[in-house]
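Rule-based calculations on the coordinates, nothing more; no lab input. Everything numeric here is computed off the predicted structure, so don't read it as measured data. Cβ atoms are built from the backbone, for glycine too; each structure is taken alone.
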Structure P
């Protein structure tokens, strides 16, 4: 991390209602984007949708759009990108060098979603990214929030059209009113930069 390079924390998730490329499967993706702002934390939401898609396409499209918005906001940043998509995280941390070496092909032939992987590689190059996987639907608070946004986006076919002020604090207060996540510190991860 170079001096002056901002630290940005992203929790992303995707949803596909049906997840079947042969019939109508509405999808959504969403990200909670956070950055230190003096003594506090700035939070934004980003979400997008597609009328016909798959979970994997939504995960990739969401990562591309989120990192593009981070680039527009900060030019380049140190990003911790947290997702429950093994496809996305393993693709970026394990599989991509081999695909690139083979001309964007898998050992067995054609690479599915190649245009999205290429676009993701291009936008990711603007940042220093620590890709992290978390198990979905496992009470990981910020992943649960991103999941909530992604499902809503898929169901309502709604998009944020850029970064919007986050509803995370309100959502967390509602969860706590139900007795969930009472001891959770929403700012802790922002202060861990390693």
Structure Q
């Protein structure tokens, strides 16, 4: 089965959602999704990795890309993982400050929180950054070294692509991967534990 999804001009997570829907209609085959931004390319590559599919990106030379996701007998559907039973530990960080009140204190608390996270006996499986939280994964963040420690230890670190774009930091991401709201919700729904500092 071969399918094409025209997602040109569509913001994430729409290209991911449409590609995932197309993949769910057959057992083996490929979906080629047309997109016009690098965030969508990264998100589609991450989708392929999650579903144990292969992906291939073609730069079409006009500012657009074709991302081919190929599904075979070894691929899985996310729907095969029941919600809330994955037993995964997910940490969600939506601000570069922890708590309400003084911003300086909040920044110091968040820095301490990220460091403390690296010191846990049982590390989280995934740390999700969105809204103001994406500042922590970008150049200039005082937390980069600790977040990199998490990545080096096998923790999945993901930052919202639309948030990076909103804060004009798409090219400033220094650690982890770009993701989208669909995956951010999916990771939480499939988690056994969600922590929100």
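Work out the source of 2.3 here, i.e. which of P, Q gives that when distance in nm of label points 7 Å out along Cα→Cβ at positions 134 and 158 is computed.
P
Where is relative contact order in percent (Cα under 8 Å, 6 or more apart) largest, in which of P, Q?
P
Just checking, which of P, Q has the largest value of FRET efficiency 1/(1 + (r/R0)^6) of positions 126 and 174 (r between Cβ atoms, R0 = 35 Å, to 0.05)?
Looking at the calculated values, the largest one is Q.
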